[in-house]
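What follows is a set of structures to go through.
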Structure 1
Amino acid sequence: MDLPVEDGAAGAERRLAQHLLDRGLVAAPALARAEEARRAANEALIPALLTLGLIGEDALAAAAAEALSLPLLGRDDLPSPPPLLDRLPLRFLRRARAYPVRQEQGQLLLALADPLDGFAVQAAALATGGPVAVAVAAPAAIEAALARAEESAAPAEAVPVESLLGAPEDADRLRDQASEAPVIRHVNTLILQAVEGGASDIHLEPSEAGLRTRLRVDGMLKDAGTVPRALGAGVVSRLKIMARLDVAERRLPQDGRMRLAVRGRDVDLRVSVIPALDGEGVVLRILDRGAVSLDFEALGFSPAEIAALRELLGQTSRMVLVTGPTGSGKTTTLYAALNSVDRETLKVCTIEDPVEYRLEGVSQVQVRPQIGLTFPNALRAMLRHDPDVMLVGEIRDPETAEVAVQAALTGHLVLATLHTNDAPSAVTRLMDLGVPEYLIASVLRGVLAQRLVRTLCPECREAREAPAPLVQRLGLDRLHEGEGPIRLWHPRGCAACGGSGYRGRTTILQVMNLGPGLRDLILRRADAGTIGEAAEREGMSGLREAGLRKALAGVTTVEEVLRVAGGS
């Protein structure tokens, strides 16, 4: 298989590809897969080869140096501290995977993990004001050198003696493990398996046997095997490197984020690492925008619920709240609400922690409490940007509640979430946060409480007549709209659903519109129970009732409804 040789970066990539084939370092089918992946992700060949784990970092660096006639540098060739840090900051070097080696007669020698990264070379030339010569170094060598440079640049701190013993060698060993092809392949396979399986989270839990792996699919954790103990530290280190975390830090929790191209689409992953008794545990939250529908009907809303919500969204100077526990789909519902408003004629802003999905035509702000960008501060600043619609990720303190209510009073539509079990409790929660009842009655126009239940697999679900005691206990006869015996649907399990009997999740919803009667109760500081009873008399359904209607329709099971909304 001969590849044409051309000038420039494209020609250099072809020379490298041909070299890998000639030396037997990468097979032709694997190279074709890398070409397809890099085109889909719009990235260069070397990062694509490493991401897919088709060749080890050291072997690829040596091959690139030989194919491109460039010097190959090892870890000992990278000086500490590096020169020109005043012009080439560590943040740039880490992002570019670059390391300045020396400057002689005005020319900089720059070590690169990807020697074909023309942007990094041009940026270094502009920053130093002189020509740049390129050398090749493995990513792990550059990471280790940058870590040493950061340690030397940081202010001295008192460190326990035992934490220093063997620390540099230990960190270097972890980076070496993370760059090995088996580790890279294992991480890539795990992420691909999770994304293609529709998982929302990947759990890596340390134990004496290794890293227990579980995937959260449709809200339930499923076992996905165990990473052998010999690979465990390398897998954790690999994930840290991908999320740009400190590989050497294993005593404190760390949080990061990465974006990957999976099957031609961008997938964001939030990474959380925490030290545990048997090692470090990792949880990755998968944010796959391509797998999330922001359509009310696709989320499981009934036509009546959609009409009620659209009515609430159609007016300004009001607040609409979405409540429920963590993982109940509140943010997705609010994103669907934003997706339904006219973003061409309205200024739409969000303040979130964190920003989960990027929305076209929406100004999204990530709060950063560590630098003072809190929810209240971000809200106040956003009000000076002339917004029409504002989404507040969560009202969690009195100051945020106060500013959000003031925003709704001054002509804005404010959407926000609260952590309460049902819709009526949102009113008393605002009172607990110090919002006067007259302001709540003035701006709050609707509350949605919601849960997510697993939906039955349409390929294998089966119907059975409901037992009379169950019908009586749950009041199913009152909810049953058809004729004949009441039937309930049950999971069976098949190849289409992986044997679980369930595929996907749907929303069960409680909608509380605040009319004059409920506003009068709020002004009298009525409790949540009294408000709920009055709302039910005005037509509001409970969460359990909404779920049982879906169980009778064959969408889900009674067991699922009782699991998530048993007492609602």
Structure 2
Amino acid sequence: MTKAKIIDLPKEQQQELNEMMPQPRQKEDILKTYEKQHPKKFKERRALYEKLADEEIARDERLLKNSTKTARDPETMQDLEQLLKAEGQLWRDENTKVNENTGEIKVPKVTARTIANILEKHLKTTVLGKDKKEADKALPYFYDLDEGIYVNFSRTLEQLCLKIEPRAKIAERREAIEYIRLEAPRNELTTDETKIVCNNGIYNTQTQQLEPFNPKYFFTAKIQTNYNPDAEEPIINGWSVSNWFKEIAGDVPDKLTLLWQLIASTINSNYLQPYAFFLIDDGRGRTGKGTFQALLMALVGPGNYASLKLRDFENDFKLAQAMGTALIIGDENDPNEFHEDNSIFKSMVTGDIVLINPKGLKPYTAQSRALIVQSMNGRPKLLDTSGGTLRRFKIIKFLHQYKDTPEGRKIKDDYITRPEVLEWILKEAVKIDITSLVETSENKAEVEKIRTENDPVAYFMETYFNELKSSRIPVAFLFKFFQATQRYETGRFNSSSMTQRGFTRKLNKLLPAGWKYERKSMYVGDFWNHDDIKIIIKYSPEIGHAYYEATKDQPRTYCQPLIYRE
């Protein structure tokens, strides 16, 4: 019978076992020992030895008490804290040095090495990575007894160090944590798509049952909504979630399905959804976009979502807050802000390992499986509009405009945060198939608009090309025309961002029907309309006049790369 089970036994058996345990020594016995060891000093300094005897008795009592405490397995984080306090005191009592000549008592500090040993004894620790290279740069995780998942809170680990040794300095605490990081076993993040980590357990989509938390699963995120199989849809003052979703979807079945797939993807961070959702409107406001975002945040709960706008993904020191969350949400991005580098954003969407560089801490690598949702009053402006980027977008437009009424404000501030509402949504969401997201006509149209608006050559061809009157147009002229319109719209043209060769390559793919490209065997001749020079000058006199001066003496039969209309 271990000490850990004593508390669960009947009182009679507890008493029998307690009687079998070592008991604190009697003061008289301790004094007799001192007298035998130091007969002369004992007579001269009896008060000192009385004090030492009292200290030994108190230490014996603490040893007995703390030995019992440390033999029990903690069930909560509070239990763990009490256990660690007992471990620290136990070590100090066992290693206290008493000078029997002077009565000086030296209570040592628990060393960083010992702190790590104690934490490793009572914490389930790990580093997460697919291989040794990833694990070498990863932070240590530990199993949170209250949450049922693994967390990597450095602050919490340091607090646990202080439970063992309140005098441990910051360098000693971090040394102990580094021991743990180096010695923790490596495991891979659990990515079982059939397991949805809810607030009250793990929902198994195959068995449709709620299972208890288990440290054998290396989950790092959960939602704080309980799974309730008996939940029914509430109707609050005539308002219901299902009717609200239909309003957002505009009674378009595919759009309604995509809304539910978004919610289902939010609650299951074990399923890596390789898409980012963009919630957009036309800037009118009161479209329900903010309320829908608030619903997603309420569903996963505080601490389980991170606020990162598109521009924040470009700063690796801001990414730390997103690790271990179920949802990354970017509220009200500026639609006029141009994003030159979205490489980290793409890596986060696809669940790749990224480098985290938090301020004041060592850089480390981590992987996020959180769903990314961004909102804005318009479409995002991106430098990279390749297929690899845009095919990761799922766009939902919020077109229904709501009146600004007290009842409407209650929906966001009250209704969507009620447990009965969230539990019903969760109950419905676990049934949704998220392995293949629907492709709505709305999403296709909006993605194409993003491609056109963010591809400067595509935008130029769609917006300005039809102003030209010639049926044979030199590519050099088109490039100068492109530069002129860029300067006209933005006030600048960064020549390093687009060369004539790059322009030509893009132009070839964007020629209108009936137009073709010829590299060197044609000349413009009589197919050139001189009024086209005036069009460049209209947008940029400097560029237009420079082009005219450079080409005015060119022979009419000069062969050059051009496009022509058949």
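Computed from the coordinates by the stated procedures, all read-outs in this text should not be read as laboratory data. Keep in mind that what you see is a predicted model, and the values were worked out from it rather than measured. Cβ atoms are built from the backbone, for glycine too; each structure is taken alone.
The table for this structure:
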item: Winner on FRET efficiency 1/(1 + (r/R0)^6) of positions 295 and 439 (r between Cβ atoms, R0 = 30 Å, to 0.05) once structures 1, 2 are ranked, highest first; result: 2
item: Structure from which -0.41, -0.85, -0.99 was derived, log10 I(q)/I(0) by the Debye sum over Cα atoms at q = 0.06, 0.09, 0.10 Å⁻¹, options 1, 2; result: 1
item: Structure with the greatest value (metric mean count of other Cβ atoms within 10 Å over residues 199-206, set 1, 2); result: 1
item: Percent of Cα pairs over 26 Å apart, for residues 191-422 alone - structure with the largest value, from 1, 2; result: 1
item: Ranking 1, 2 by distance in nm of label points 7 Å out along Cα→Cβ at positions 127 and 431, the structure that comes out highest; result: 1
